[in-house]
Structure I
Amino acid sequence: MPPFLRFCQFGVLLCVVSACNGGSDSNTASPTRPEITPGGSGTLGSWYIRDFTPWESFASSLRQSARYRLQNSSWSFGSGSPQYQSAPLTAAHIEYAHAVGLTGLGAVIAISDAGFRINHEAFGNRVDQVTGSVLPDDHGTMVASIAAGDSPTMIGVAPKATLILGSYDSPVTLTQTAIAARSAGAVALNNSWGYTLAAATPTGFNDIFQDSDGAAYLDALKAYAAEGVVVFALSNDHALTESDLMPALPLLVPELESGWLAVGNATAEFNTDHVTAATRISAACLEAAAWCLVADGTWTAASAYDPTTGFSSTTSYDFGTGSSFAAPQVSGALALLAEAFPDLTPHQLRLRLLASADNSFAGFTADGSLELAPGFWHDYSTEFGHGFLNLKSALMPIGTPTVTMAEGAVPVEQATVHTGASLGDAVSRGLGAYSLAVADSFAGQFALPAPALAAEAAPEPLSTRAARIGAAGIASSGAEIGGSIAGFDGFSGADLAMISPETGMALHLLAPQAGSESLGLSLVRRFGDDRAALDLGLKLARDGGEVFGLGSGANGSGTTAAAVTVGLRGSLGGDGFVQMGAEFGLANADGSGALNDVGQMSFNSFGAEVGQHNVFSSGDRLTVGISAPIAVTAGTARTEIALRRPGDGKARMAAIAVPLSPEAREIDFRISYDLPISDSTALRLDLIHANDFGNRQDETDSAAALTLRITF
């Protein structure tokens, strides 16, 4: 059998290290971690992570803590060699997992290695089982601490994970560790070693597995890999052109692939979201590329012997680099994901790591693409595999988030409810008590606050409304048939008016504009004259989504509405006047997104104003008014959708009824002043203040418009 090779480089090559080790975590002021409500399918609980902004300050404090800064180093293999910069914890964005409270608690990591200081302070109290005869050894001690270390000096990737430790001194002990890992339900079986002379060829395979002990080891690997994830480090030979046997073993035993990962060593340049550039240190992924990724394997980690004195120690630490120390990062990452997504299998967690690996950095050239989930393809290269480990991305929804409705799972985007300004915040308020069960393309379970489904159309800006009112008012006498209530305020499109004072009729046509489906027809008949009149009308409209929404078209378009309009005008004696108008109607919507059962809504709008002609000068006009734009007054939408159950966080189907009338009604106060300057020139000033603007409680807005009319 070929000899073993430790895939690390420390204590042999000259390393120039500059690590920031000063201070302790207790001396660093930490911000308060945002509250997290644990839910049945994850520590992230009630948070649907679009980004980690709520935890950014806490993540930043971790990056500045002594145990994190311990891993920041500038190093080389010897004089004249390139200088490398390493920060393995932050390059893989581990701090975001730690920031939200993930520690790997409850997860088990099995490790086969040369030996371990079993009682080292970094992990000794979490060694659950030891297989075979294990002797103290720096290499295995470092590997174990990187995967699960937690001491005053250092922190590993999964600091509360439980360990199973076994020697790699023979196929028999390797078999024992694999069996123990399967029995304990270990999420990962870490192997930071390889066979020096065995390539990923049939000959290399036979050299290792042809005898009875080798065959038993292979059977144990198959049995474990059918449930857990075997992690193998790549060789440290940067110039290698043919993969070693163990990282690429699924080439020869295909059933292993679903439970197999190969890991290489690389340094990275990165920001708080992604790796922007990477430099490979170890061998390339080569034939193992389809199940390979890389991490920064440069660490100061627990050692079995004091590197200065050479004496045995349970509190000593040493520096090293190699794929040996990249592999346990991936094993620790699997443990963190197992805590975050307890409903997922290790195989599903493995896919999350591959799917979230950074591969958009400079120097990555795709050599192939793998469909990791239905419709989700991820590029890989023979050099970096799927890319650089990124735990932050692995904790976020990957692919297409879906929510389950009565008809099945639908993308969250399709469940979005588009509402118009007349509903205000009714839908978001109606959904406010609920938390939706959301799954991503890799079965990751998240909770989405249900109000996030409400895409509420912004009301027409008050400044635009003031300008429109001013433009219409300066061209009128204020006594037009139907007044403003005959038009289509709030609708997009061009309002074309045809007024016949002789017949007492007014016709308004709403012509759609580019990108809008709004159109309408309004007909008003006046009974009386300009001093005292009753206006009666009928209005029909199709909404482009801005007024009612809840239609089945784009942005909730397609809702139909019909209303009767009533207007009154009277004289207050002399030059004074008063006029009022209102509309009352019904709207029918097919439904939008999750609210697919809407039915009929009632709505209204109204306005009243008093005015005086010849106030300050001959021909001027001062008007004071109050109005309420269109608002839904009654209606209910319904849906059946998967919710997160309070308490245990499990998903359940539930029927929800959402009232469509806003709690607050917008009320506008307006002062207008018209001043004729000459026969061809007029000036108008409009001041508007809105309470509960957009039918949203406590929102206010004010606007002014100055309109000048010059006729030729």
Structure II
Amino acid sequence: MSVFTQQLNPITGKLEWGIQPEDYDYKQEVARSAYADMLHDQERNDKYYEGLRRSVAELRSRGQEVNVLDIGTGTGLLSMMAVACGADSVTACEAFYPMAECARKELTANGYADKVRLVPKRSTEIEVGPGRDMEKRANLLVAEVFDTELIGEGAIDTYRHARDVLLTEDALLVPSEGTVYAQVVSSKMLQRWNRIQPVTRVKPGSKEEEVLVSVPPCVQQCPGAAAVHDLQLSQVPQEWFTPMSHPLPVFWFDWSGRQKDIPCDETTRVKFKALASGDCDAVLMWWDLRMDQDGEVILSCAPYWAHPDLADRCWKGSSEDIPWRDHWMQAVYYLPQPRTVHQDTTLTLLSAHDEYSLWFNIQKDESEDISEERPVCECGIHIVNSRTRLGQLNDPGRLEIYVRVLERYINPDSVCLALGDGCLMAVAAAKLGARHVYLTEGSDANRRVMQEFITTNDVQHKVTILSEDVCDTSVEQLVSPVTITFSEPFFTTSLLPWHSLYCWYMRNSCLHLLEPGAIRTPGTITIWGLPVQFRDLWKIRAPLHQCNGFKMDIFDKLIESACEEADERVEPQPLWEYPAKARGQPICLLTLDLTATIPDSPVICADSVTLSGHGMVNGMALWADWHMTDQPEDILTTGPTQPVVLDQYVSWDIYSRQGIYLFRQPMTIEKKMPPRLHHSATFLPSDGTLVFDFQIQKLSESDVHSVS
């Protein structure tokens, strides 16, 4: 059986139908889950195991039998740990049917099928009593129902229901408690992902800076979105921020609900003295779990500078000293407005949460009335733009290139067509003296935001937002034919760097609006690849084989099958958060001339190179360079921002997501007999698809070892 699915092609802009297997939806959910990298987290596994061992021993010391409930069992790993620790009975519940079946098979494969009762339900649906899902209430609960915000997966409701319905009054819990920490910081760099700044330029013939594009008051005053910005904080350079407070415990959760009820909404106030003078811009957040009853086993998600296991090193540690996690990251929350303070001033950090999320604010003195409500975007720009896009709109390097290109081409007779979403350079072109500027926007929300920028900059008489489908516009509707088409390039549908080739397809659909010889920028795109060794990112696709002595082969096959059917071979990732060492030099995979018409037949480029690095190669990093003009200083890269040095970590553009291609079989490079990397890139004009293939050939063998 097969099903038809419809999805938007981000390059052509068209809705396309495809045929997928009947079970495509659930396989997609399995593939997108964080099960694999979660189970690669050895510290997590070890500390859950130790928490269970201690809790079982505690119940035994009381003379009690041990009846365990495992909520959200996944692979069944924690249930098997409980049995191995000596539990008398274990009930495991798992609502997601594919994982419940996987758990059933893993329990059988490991010899635990008759020792664990598997219930394919949500914990809130479990019935307790003779002949029901659980014969009686459990006196030991083990659960992993946490996310980056700790409570975002419904932990509060899960534990409240378990306390009231599923557990004995004296039950032990693994984990038993959770603490949320917050650290107030001053950081203009982090604010680039949140608050839009004016576009500036250096005045011609002067060293003075002037504002080219002003920010509307509604955007300046907007509190922004309260949505969590999850980041690998251990990859954030220390020079990016100034601590304004020490890490502060702001929420404490007793998961049993006995010492303190588990509130669905709560506000706390913690006083602190400002460590420096400056603006309080953001709050960094992480949490830890107490895995035993005595608080001796702590599972911490703190970044390296605040990690309890590195407390003696303080700021001298590094991200390599702590476990890597992608399932539990740290987070940044942006304050509704920056607060300017002086060193040693006593401030109050207001922290609030509902059932699923957190938010923060700063109170400068007790008489100040500040909102305790969750911030809501009022201007629209935080709703229509991702954090990545907000960063691009504030990126000085990008803006410098865009403005320089426009200054080179714009004159009083210029009629511009800006292709993209949220293209502030359309306003810049008008301010630089263009006769008229036309721009496209993909949604009503984007059009409303852009109209605010147009009005604030007083260019409404020379900037026109066209209808959504630019090909419906006739040249008679313009003041004159277009003399320059411009794209940043960015579209809200863009995920991978080359998805913005949509500007090429849009441009070709409106050739009737262009005068002969019209300037087209960007003029060229180059797709690059780099063989790398990802330090940690490989874990999101790597098989487990076993966890803490328990076989996981069935789970490995489930994930592999799901990824094979539901995932593309190349996926987007912000590689600045995921360290990778270069195992070769950048390889030019494909170049497309965007000033030409889209070709009728596929464009194929293939070659091979010798890998000269030393160590493991487990993936390819992919990116695009957009040549805005034929001048080298006008190349906009989404890849490395510093020259690539063999066997050293790569510095990536932090305002882009690069593409990653993980080898199914990593290979070690031997200097005596370096392998060759065979690569090909194919551009399919019919739907804009880019297809990559990579193979490594060991020169000491006659056969080709395929890792594609």
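Going by Kirkwood radius over Cα pairs in Å, which of structures I, II comes out largest?
Greatest value across I, II: structure I.
semi-axes √(5λ) of the Cα gyration tensor in Å, for residues 107-146 alone computed as 19, 15, 11: which structure among I, II?
II
With FRET efficiency 1/(1 + (r/R0)^6) of positions 259 and 547 (r between Cβ atoms, R0 = 41 Å, to 0.05) computed per structure, which member of I, II shows the largest figure?
Largest value of FRET efficiency 1/(1 + (r/R0)^6) of positions 259 and 547 (r between Cβ atoms, R0 = 41 Å, to 0.05): II.
When volume of the Cα convex hull per residue in Å³, for residues 427-490 alone is compared over structures I, II, which one is greatest?
Going through I, II one by one, volume of the Cα convex hull per residue in Å³, for residues 427-490 alone peaks for structure I.
Using FRET efficiency 1/(1 + (r/R0)^6) of positions 267 and 435 (r between Cβ atoms, R0 = 41 Å, to 0.05), single out the structure from I, II with the greatest value.
Structure I gives the largest value of FRET efficiency 1/(1 + (r/R0)^6) of positions 267 and 435 (r between Cβ atoms, R0 = 41 Å, to 0.05) among I, II.
A value of 0.05 was derived for FRET efficiency 1/(1 + (r/R0)^6) of positions 115 and 195 (r between Cβ atoms, R0 = 35 Å, to 0.05); which structure in I, II was it taken from?
Corresponding structure: II.
Rule-based calculations on the coordinates, nothing more; no lab input. Keep in mind it's a predicted model, so treat the numbers as computed, not measured. Cβ atoms are built from the backbone, for glycine too; each structure is taken alone.
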